[in-house]
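Each structure below appears as structure tokens.
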Structure P
Amino acid sequence: MKHNVLLAAAFALTASPVFAQMQLSIATGGTGGVYYPMGGGLAEIINNHIEGYSATAEVTGASVENMGLIATGDADLAIGLADTVQQAQTGTGRFEGQQLEMIRGVASLYANMVQIVTLADSGITSLDDLRGRRVSIGAPGSGTEVNAGAILSANGISYDDIDEQRLNFNETADALANGDIDAGFWSVGAPTSSILNLATTQSIAMLSLSDDEIAAAIAADPIFAQTVLPGGLYTGVDTDTAVLGVPNVLVVSSEMSDDLAYAITRAMFENIAELQAVHPAANQTTVAFTLAATPVPLHPGAIRYYEEIGAEIPARLRP
């Protein structure tokens, strides 16, 4: 009897909520992009290096949806394009009239490249050639959709001028391969799996933006930055391509405890090699990039870590 009592007591102790791990949800994007593997890598860092917490990367519609998930508390961390994050936090653009003031930055992870892909024999060589064509502008509620609309509009092309399709990355690649669309937008880190896979079965071409097209987009949305997609990343795309870049930001709610936000920031940067092993985009995940590229105030817990390592926090990043 005494033995049974001791076993019961031991079971009750191990089953006690004191020993239960707190579950964290990381809102990412589709499986064909970079958000999902980056979120999975961050989840592993949290699981391995923050005691008492367990994290899982969740497939979502990406940036716009992710900001809503943070606001409702249905996600604890989320990745989003800088312009979408800024619009959400300030109540502008897609978030006009629904300011999500609680959005706080943890880090800027890497820069997306807006890649416009077509098949080599499509006859499409410029933005203007998209008029009258079937074009995927990204999944509904994605940062790709926001970026595509901004680039097209800045260069005098409306959705009335194209047959727009709202497809995620894998769907866009499949539609191109099947001849169901003529071109597609990807706002994603490079290289990305869905384009890599497409290029193994189809001869693809990447649209290079002109100086005037780039200048028009940056004038319309200063978060855009001119950058270059190096030749050789994708089969058949051997020359450098002039594209626009947009930072990607890891965000949380201002309601997250300072201690947890600090622990996440510290664990990520102290174990950044683990994230880099998951995807090369994490080579851009640095404190310097965070302080230069983050468009919204940082969480006080993240600021605590940055100050602890001697970083100078710009006034615009303090809540």
Structure Q
Amino acid sequence: MSRFHSGHLQAQPRYNRPVSDAQRALPVDASAAGMRLDVFLAEKLELSRAQARRLLARGAVRIGSRTLSERAKGERLEGGVTVEVARFERPEHERAIAEPGAELVELARGPGWLAVDKPAGMPVHPLAPNETGTLLNAVIARHPEINGVGEGGLRSGVVHRLDVDTSGVLLVATAEEAWQRLRAAFREHRVAKTYRAVVVGRLEGDGAIELGFVVARHRPARVRVVAEGEYSRGVRYGSLRWRCLERFDAATLVEVQPRTGHLHQIRATFEHLGHPVAGDRVYGPQDAIAAPRQLLHAAAVRFEEVAATSPDPEDFRAVCERLRAG
């Protein structure tokens, strides 16, 4: 697949305006007394609870002289107090800052969509309007038409996500029709995804597995596998196949094809199998194999005419070469 290296642009797009400093005062009346803070914010500001938690995380919520953090999301409110929300703007109206100087590698493109090569360590999109250094900051500088596509706001055009330390192919949509089509394809498991990973230990044979997952922690995120016969609220099932490509003395290079796209699915699955992804600071043993980050790479994505591949990045190749040398 051809690779298009986007150059630098000379001018900032006109849409890159400062974030609003508007403040909302939200009195807690008798009907809201005892309500969780995140639920109260979500209801009063017409947000999701995740969006309400992001307001807390960026220090935009106060009660009296106290600035609240995300840890306060479950606090029960007292009647008669006023919750103040600063720097508030509707999420769909927020704009990511364009970074014309940020490097962006386009792997493929088509009508209304782009496939880009996400480096390890780079978030997909900002969580706050003033955040930079994400993939969307680079994309929006070259493709300002992406603003408002899909979820809009700071997630404009984002079709799916990769973990911060996972590298490889990521699809974004620059037109609403393409976003709707691609989102439906991911939701209905019609997108073929191929990952490459180095896992700890010698994994024998190929296989397939389906597991139930629940979110055990939000920040930093972690999921756990639901034990057989265990009842748990919010369980989601994920399935994947793998095949061994190369075995080293203390590790195995595998190709993984997930059918679903649950949070941390590949990483949690291989931990469950006793072969965590090398370098994984959340699910793997520390220093089992010296690796600069979790060695998980999104190598290919395909859906109808949408197709892109990404070669193993330098850090991934370097670890494989070292393991190969013994």
Output the label of whichever structure in P, Q has the greatest value of relative contact order in percent (Cα under 8 Å, 6 or more apart). P
Per FRET efficiency 1/(1 + (r/R0)^6) of positions 94 and 246 (r between Cβ atoms, R0 = 41 Å, to 0.05), the highest-valued of structures P, Q: P
If percent of Cα pairs over 34 Å apart is computed and equals 32, the structure in P, Q: Q
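Can you tell which of P, Q yields -5000 when helix-only ellipticity at 222 nm (-39500 (n - 2.57) for each DSSP H run of 4 or more, over all residues; to 500) is derived from it? Provide the component values of the computation, followed by the final result.
Details: P: -11500; Q: -5000.
This figure was derived from Q.
Only the coordinates and a few stated rules stand behind these numbers; no lab work does. None of the values given here were measured: they were computed from a predicted structure. Cβ atoms are built from the backbone, for glycine too; each structure is taken alone.
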